[in-house]
Structure formats: structure tokens, C-alpha cells
Structure P
Amino acid sequence: MKEFLESSAIIDWEHPDILDIASELTCLSGARFGTARNCFNFVRDEIRHSGDFELNPVTCRASDVLREGTGFCFAKSHLLAALLRANGIPAGLCYQRLLLDEAQGKYGLHGLNAIYLEAYGWFRVDARGNKRGVTAEFIPPQESLAYTPSAEGERDLLDIYSEPLPQVLAVLQEQQTYCGVIEHLPDV
């Protein structure tokens, strides 16, 4: 579990701003379930999805997502992992491969999280943000994700990563606008 609790350049949970918000989100009773739910709801509801709201700048590092109040699904998952880890809750990154454009056969990755709570083990959550036709909730052990891969070529990537995939980092660090990210969504 150690790797899912570590701070890094991207999951920078030791940043003072992350620690402040993480402390505010800690459940008053000390329950890890409540803390995890609070962190999830904060990222899902208070951090705007850059693509949905057509927002710049492109963020990647958890502290930048928090400061700017916006991020793509990947960046939001970085912030959620940081908030959870700051509260001593193991958190990882997960991905789904989704069909973006059927006519062009274009696929891209979608980022979400896995959380470990002793009562449930690992389970996935998706804090991308709800909108018409997309709803994700925190109801472990049931997974209530934004998307369910069903089209040919779509799939859940079953691994839980402690750090973002290199192709995700490349897009978020190289693209300067939300349009650039949308045009260059990573794939596997």
C-alpha cells in the first residue's frame, strides 16, 4: 500500500494548499468512509471539468488543479488521489478506453480513481463531474461510474496505478488549451 500513499511531483499531497483542504474534508468522526466521500464530493462538485466548461489553463499537478479549480478527468483524479493520500487513505489511478468518434474509429482514455477502504477493499470512483447523461456517485462497494465501456474496442483497464500513465502526462503537459487536450486525448 505504500506506493498508494506516497507524494510525488503530480500527486503532490504534501503541498500546503492540498493539506489545508484535505484537513477541512476530514470527517469529524474520523471515519475513513466519510473522509473519502467528502473528498470525492469536493472534487466531483467543486472542481470544474475543463472540457465541459471549456476552461483553460490545462492542469495536471494536483495542487494546480486545486488552485485553478478546473481539470480534465485525469487531472481531477490526480487531485482526488492527493486529497485521499493526505488523509492516509490509499488511492490509485485507473483508466477506461472509450470510443470518442465512431465514424473515425477514434478512442481515448478516461481517468478515474481506485480507493482502498478496509471494509470494502479496492473500489473505483469517478469524480469527473456530473452533467446531463453522466452521473457518478460514491456508494461503495458498488461502482457508480460516469461511463460503462460497451462499444467494440472499449474496455476497463484493470490495473491500479500509483502514478499517471506517461501518455496522460504528455498530453496534459504539452497541450496549452482545453481544445488541444480534446484533440489529442491519449490512448493505449
Structure Q
Amino acid sequence: MGIEILPATGDRFDDAEVALDSGDGRACQCQWWLLSNGPWKESSVPERTEMFRAELDADAPPGLIAYVDGEPAGWVRVGPRTAQPRLARTRNVVRFTTEPIDDDSVWAVTCFVIRKAHRGGGLMRRLLDAAVDAARDGGARVLEGYPRDPTAAKIPVNDLYLGTVSVFEDAGFTVVDRPKPDRALVSLTLRD
């Protein structure tokens, strides 16, 4: 099985759409972390799709696409925490992070989508490893994640879009705190 992970750029929009075609990905268009509740509720899927397209057409890719044997198989959002404004209004982030909430050098991994046919094969871990590299290359000082812990509670598959604690720990992240037994804030220092 050949796995390739590439930046989500405008020329890969159709591939990103295929990668998001699982769980809530198609309806969300990975816009949840960019919109506050009011605009989120008022936006339609076509509007979110156009927002997502504009992100991919911009200078900095908002995430990465995993390809398995040339087929889009997964997605991860990674970028500056300040570019994902909902994080600054999320209690489990604001209360438990050890980093200033407005620090542009702190990046966040906030969304994974793994297409059903490609689950269980370690693709989330490969996407996370690539996200760490992308954050480091992008100048991030710290990379945070907000994963769930399915060993602490039964979690529906669609709610694992934040990743799992074990995958983050295996990638070298440290649990900073646990707002709830099945939720964690994790952190990886990339540079001093």
C-alpha cells in the first residue's frame, strides 16, 4: 500500500472533497473551527464548500490530504491556532492550554477525516506525523491537539474527528490536562 501525504492546495480541491466524504466531513467542509455558532448555523453546505475552496486557493494550505495508492483517503487540518477562531472561544482550550491564546507560533491539529475503507490501518498516525512536519516547517513553536480517549468512554466514530489520545501520545505529544476523562489537551514543543 503506497501512502502519500500532500498539502491541501487549490489544485487538489476535488481530492480534498473526496477525502472529506466520510462521517460529517462533507457537511462540515472542515469549517467548524473557523466560524462562531451564529454564522455556522446560518451557513449552508454550499457556502461552507466555497469557504473551504477559498482556503485551499489561499497562500497557506489549511491541511493535508492522504492518498492511498493514489486515491484520496484522509484529511487533517493543521495550522496556526489563531487562524481557527473557535478555539479561542472553546472553554476546554482556553482553560487548559499553557500557551497564550493569541500566540501565532502555537499551531493546532483540529480535524481528521479517514474514509471508511481506510480506517484501522494507521492512516491517522501518518496524517499526524505529516501535520507535525508541516507545523515545524511552517514555523510553529508548539503544536496542540484536543483528542478524545475511547478507552475512557464509548465515543461514536464521528466524534473521533479530533483524533485519539493514544495516537497523539505515540507521536510524542504530552497530555497537558484532561478537561474530562475522555477529552485531553495535548502539546508538542517543536522549538524553543
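Bear in mind these aren't lab numbers, they're just calculated from the coordinates by the rules spelled out. Bear in mind that the values here come from a model prediction, so they are computed numbers and not experimental data. Cβ atoms are built from the backbone, for glycine too; each structure is taken alone.
Work out which structure the value -10000 belongs to, where helix-only ellipticity at 222 nm (-39500 (n - 2.57) for each DSSP H run of 4 or more, over all residues; to 500) was derived from one of P, Q. Source structure: P.
Supply the structure label, taken from P, Q, corresponding to distance in nm of label points 7 Å out along Cα→Cβ at positions 66 and 154 with the calculated value 2.6. Going through each structure in turn, the value belongs to Q. A value of 23 for relative contact order in percent (Cα under 8 Å, 6 or more apart), calculated from one of P, Q, originates in structure P. The value 1.9 for distance in nm of label points 7 Å out along Cα→Cβ at positions 74 and 90 was derived from one model only; which of P, Q is it? Comparing all candidates, it corresponds to Q.
A value of 17.2 for mean count of other Cβ atoms within 10 Å over residues 18-25, calculated from one of P, Q, originates in structure P. For the structures shown (P, Q), distance in nm of label points 7 Å out along Cα→Cβ at positions 10 and 162 is largest in Q.
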